[in-house]
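Laboratory data are not the source of any read-out in this text; all were calculated from the coordinates shown. It should be emphasised that the depicted structure is a prediction, and the values quoted were computed from it without experimental measurement. Cβ atoms are built from the backbone, for glycine too; each structure is taken alone.
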Structure I
Amino acid sequence: MVSAASLSDIFLNPFVGKTCDKLGAIKATVAWTGVSILSFLLLIIGGSNETVSIIAAGVNDVMFAIVGTAMPMLLLSLFGSRDFGRIYSIVCSAGYVVGAFGMPVMMKVYGMAGSFQGVFIFCIACNLMIAAFAIVSGFLNKAAEK
């Protein structure tokens, strides 16, 4: 599964970038977050099937492509290039701090749920929040421009 995710990363990054160029960073982030949700649903539904699990793990790598490719484009579209370096470093730093708690939180969810199904549902909820934040930030940015 780790190999599938690593291989997928090679292909997903250019697709995410091209989608951001074509649709805009906000719409692309929401769309690719939807793909991530589908990968978790595949893991929930077909988790006992090795082939489905490997495919889902590969598709799930899209979140790393979003962070590496779409997030800089999203920040650039929201804040412009003037203070991009400072804003990007703050967002990345905050992301790393939050990410440091990711594994302990997911293991706590696993312990409470007793299976990875609970973790996948938790990750779907996190993806929904990411998509909501992208949409709200786009609306707030448009309102601020007026």
Structure II
Amino acid sequence: MFRAVFGPGDTYAVDPHMSREEALAYWFRPGTHTYVAEENRHVVGTYILKPNQAGPGSHVANAAFMVAPDARGQGIGRAMGEHCLSEARRLGFRAMQFNFVVSTNTSAIHLWEQLGFKIVGTLPAAFQHPQKGYVDVYVMYRSLL
């Protein structure tokens, strides 16, 4: 799933050629809560939940999501997003922020907006898309109170 999601280089600001070990270290780093979605004993999605910043900013959560390509369009992203919001509240976070939502990732933007996130900032031409060149990135935010 890492290779399928990171490989195209069109949604995450990570090295699309990172090794398996580097990908696992990124997804399972200390201080990160990692969750998986399973269907018929197969992993179809995963997400991580962590503080967006340390210290005085640690009450704002951050998360990242992956859905297996063959499982897209089945509501898995939405289910994980809803679960993530519930988990973030349970863990005591007061808000959630996505720092780097690529503007061409319209399905993710649509989902996050449906789940109550707002675009609170735009980073002009902050992402180098492999087909579309330099595109904007959004910062998205919502309260959990």
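Which of I, II yields -29000 for helix-only ellipticity at 222 nm (-39500 (n - 2.57) for each DSSP H run of 4 or more, over all residues; to 500), as computed?
Working: I: -29000; II: -7500.
For helix-only ellipticity at 222 nm (-39500 (n - 2.57) for each DSSP H run of 4 or more, over all residues; to 500), the value -29000 is produced by structure I.
So if we calculate relative contact order in percent (Cα under 8 Å, 6 or more apart) for every structure here (I, II), which label has the highest result?
Values: I: 31; II: 20.
Top value of relative contact order in percent (Cα under 8 Å, 6 or more apart) goes to structure I.
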Inset, instruction - Could you figure out which one of I, II the value 1.00 for FRET efficiency 1/(1 + (r/R0)^6) of positions 41 and 113 (r between Cβ atoms, R0 = 30 Å, to 0.05) was computed from? - result: I
Inset, instruction - Compute Rg/Rh (Cα atoms, Kirkwood Rh) for each of I, II and report the one that scores greatest. - result: I
